[in-house]
Structure P
Amino acid sequence: MIPAILPSTRERRRHVRAVQSFRDALNRRDMDAVRSHVAPGIVVCDQSGHRIEGRERYLAMQDSFLKAAGYPTIILDSVEPNRDEVLVRGHVEGGDHRVNGTIMWRVSFEGTSISQIEITRNADGISLPRFASVFRKREERATSFA
């Protein structure tokens, strides 16, 4: 009964490797490789309720965020499978001081693709969804005057 409920060890290892490979692609700034790891309907959110939905929006915002943050490096301190998710604790370094620091992800999957990333940062740390929220507000103001 228990094996039928819990994901297999092989699947859990596959998810851990996917997260590590995803991080490697982000650190190389290889958006094509990042694309290959995320589901079309990916949702990325943070503890404040900021959200990004959809692969194309996510990729555009991730690329803009990396550029604006000075291309920081993501270091994974621990990557732990938890049922059908992966819990990540790490830190960001080498970029803008507002982006550097501790980061935690809860990563969910749709098959082998990442379907959701919940990001937790300290109160002063800027998350990708928070950045995208500010970016979207600026876009809306610019188009409202057009």
Structure Q
Amino acid sequence: MKTRISVRPFTLIEVLIVMAIAAIVGSSLLFVGKRGLERYRAISSSEKVIARLNLATELMVCCEMAVTLTFEEGMLTLHAEEPLPKPFVKLLDKPLPLPGIHTMHPSTLTFSPRRRDLFPSGTLLLNNTQTIDLPGYPTQIRGKAR
């Protein structure tokens, strides 16, 4: 003997209520996602700045050359005052885009092996919120994602 199970279809009201709830949850995730994306871009860009600071330090120490790091309009440029060794030319030819950083203070940093007083010290301020501590002497710069 077979029992028959009756399946009641969804009503239009039930479907509309579920769609309204999904729309509310989706729109709230959109705003949270946008802020999360901006935060991710800022953290990623600050890590790129730290990598370039360390590269400038290594060029100064290993190659005995003065290096200037400049931030303009969302681009970070590394400029060596002496001719670069061939492996570094391809790496440093083009400016590095930083989509998550709009301001950097100070905007120019100089690393000089001849004048240790020109080695950056203090705090590098990114977007008026993120900071990178500059030790004032040649060492690897470590940063925190904040």
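Among candidates P, Q, the computation of log10 I(q)/I(0) by the Debye sum over Cα atoms at q = 0.09, 0.12, 0.13, 0.21 Å⁻¹ that gave -0.28, -0.49, -0.57, -1.41 used structure P.
Each of P, Q could give distance in nm of label points 7 Å out along Cα→Cβ at positions 9 and 73, but the derived value 6.1 comes from Q. One of P, Q was used to calculate mean count of other Cβ atoms within 10 Å over residues 25-32, giving 13.9; which? It must be structure P, since only it matches. With mean count of other Cβ atoms within 10 Å over residues 49-56 computed over the structures P, Q, the top value is the one for Q, the highest of the group.
Consider the structures P, Q: one of them gives 1.0 for distance in nm of label points 7 Å out along Cα→Cβ at positions 41 and 113 as calculated from the coordinates. Say which. Checking each candidate, the match is P.
The greatest value of distance in nm of label points 7 Å out along Cα→Cβ at positions 65 and 89 among structures P, Q is that of P.
A short reminder: the numbers here are calculations on the coordinates, not readings from a lab. Because the structure is predicted, anything quoted here is derived from the model rather than measured. Cβ atoms are built from the backbone, for glycine too; each structure is taken alone.
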